Structure P
């Protein structure tokens, strides 16, 4: 990919190197920034250092896609270190979330940060980004696996389309996602997903981002997932190998780089 295509970028998206978890940063050249999920906890959570590496000083939006600790473990630390304009989460009953997620929601309230529920059909603006929520439409059933009910969203800026999947795999994506995308945030850290080859045929991504930790105990990303991406000729970038992965689109040219 053309290393010079990032001059005067229309938009930037970055998969943050935060270990075994998810944290996706959306940025606009006007200075607007949002983080979708915050990775695992720590002292402080690794997302704090990742945001500082990216030069972030404030967040307009923080999105919690679901209540798994590897996705919301950094919320409290972010709130303590960065001004946050708005926190968003799907329509799950918060009293049914995991304890760490309930504590994160409580911290948002204690700091007086506005919080809002979003669901399928919700639309957000972030600088040049337009974000459309595709799923879930309502609350997940009591006792259900949270992964298929993760918040799925399509983020678009100019000619750049990014599909944000959290932990929702092909069975969930096939019901709500239509049209091709430029960048696919691979679901569930690259876990094995038998329906992925068919989804890749539909989505035709040019770039895949996989957020996974070095030598993680789940052996993410799985060989079957990497093979499916390779078979479709998708340029695949992993945070465990490349560090923070940044995608830039400028006048139709796509450039990808890592910090390692």
Structure Q
């Protein structure tokens, strides 16, 4: 079993996590659900938004509008905003060890019906990742993936699973890990992409087919959701490998990855 101590040097600056598990209690990487989400603009074109939503998107992006740039020009980036985008794929993976053999099992939830995607993912969290020792991990997850999921679930009236719930929780009670935060080593202003970390660590890049900035185009113009799902799954594999490097653990190889379900 892949394990690390909660008060080890790796978590030296994450001391609050120790209170979740109890001092000197070991935390297994098998308790972590690694995830990545892909998002797209709610509608294909800026003109497809209602007049009121066009006004609000213009106000939302005013700080980015320079010279001749308009809200319509910026709409291709609408997928990054939970108010103007939707979740089209959630890929998640967890490490499983059986008889000394560790595999990374990946499952994806995807489709045009965002409500169904979110409900199915919430059901997984409620049923399988609902105990105190469970954690969620994503790259830049605290700034993007986790709040995006919470906002879209709230918009659709889907009750937040406990592991996503922040209300009435102290910072050290929030069970979210972020590999970008781990890489910061206390630096509050440092941004590093997952792609850069994979290059630094000699890990195969997940961006060998499409890039994040192309997801909206692939979804709306190519209508190739399967390509987006494959891309999202590769991100999860890279996420786990980066996490393991940051924790000083042996990195899984691609032959240890198993797609257990796709829906």
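What follows is calculated from the coordinates using simple rules that are stated; it is not laboratory data. Predicted, not measured: the structure shown is a model, and the values here were computed from it. Cβ atoms are built from the backbone, for glycine too; each structure is taken alone.
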query = Given a computed value of 25.2 for mean count of other Cβ atoms within 10 Å over residues 72-79, which structure among P, Q does it belong to?
reply = P
request  = State the single structure among P, Q that was used to calculate helix-only ellipticity at 222 nm (-39500 (n - 2.57) for each DSSP H run of 4 or more, over all residues; to 500), giving -9000.
outcome  = Q
Label whose coordinates, when Cα extents along the principal axes in Å is calculated, return 57, 40, 36 (choices P, Q) = Q
ask   = Quick one: distance in nm of label points 7 Å out along Cα→Cβ at positions 88 and 216 came out at 1.1 when computed from one of P, Q, so which one is it?
value = Q
Top of P, Q by relative contact order in percent (Cα under 8 Å, 6 or more apart), largest first = Q
